[in-house]
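Student: Below you'll find a set of structures to go through.
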Structure 1
Amino acid sequence: MRTIKSISYHSDTYVVGEAYKPPSFTDGATVTSITDNRNAFRHNDGGFEVRFDTGDILRIHSNDVVVHLEVAK
């Protein structure tokens, strides 16, 4: 099984386990997971989700991203 290790969108790169201060966030947060939801059936749920340890979610509604995968053992 392959999991998403990092995602690059515009000039920002988010890596699982790294701390960031995304736009509109007041404090820093650590990325806990990145999910590919491009096949979501509900409106506005498609795209990629970057989840943070604060419970916040950064949704990227674009196919113009670079995804780095890792093989889970």
Structure 2
Amino acid sequence: MSGRPDPAEGLRAHAAALRDRALRLRGACERLDWKGAQADAFRARVDELALRCDTAAAGLSRSASRLDGRPGGG
């Protein structure tokens, strides 16, 4: 053991953090007691940000799989 962290595990940890952040963003947005066009626009922006977090998490997970020698990223 070299004492160095496993890069694939680091990527997986970041992916998990991003997925958690996306869930938290969506959950917080659902609990807002705010109505109207501005509220709808805000919710759309938050959902867009959460989707970007999910997309980044998927990319990090694929990269981790490739580091493990699984080319399909599965």
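Derivation of every value follows stated rules applied to the coordinates shown; laboratory data play no part. Predicted model only: the values in this text are computed from it and were never measured.
Student: Identify which of structures 1, 2 gives the largest calculated value of relative contact order in percent (Cα under 8 Å, 6 or more apart).
Tutor: Largest one: structure 2.
Student: Looking at structures 1, 2, which one was Cα extents along the principal axes in Å calculated from, given that it came out as 34, 31, 23?
Tutor: 1
Student: For helix-only ellipticity at 222 nm (-39500 (n - 2.57) for each DSSP H run of 4 or more, over all residues; to 500), the calculated result is 0, so let me know which of 1, 2 that is.
Tutor: Corresponding structure: 1.
Student: Okay, moving on. I have -0.59, -0.92, -0.96, -1.11 for log10 I(q)/I(0) by the Debye sum over Cα atoms at q = 0.20, 0.29, 0.30, 0.35 Å⁻¹, for residues 11-50 alone, calculated from one of the structures 1, 2. Which structure is it?
Tutor: Attributed to the structure labelled 2.
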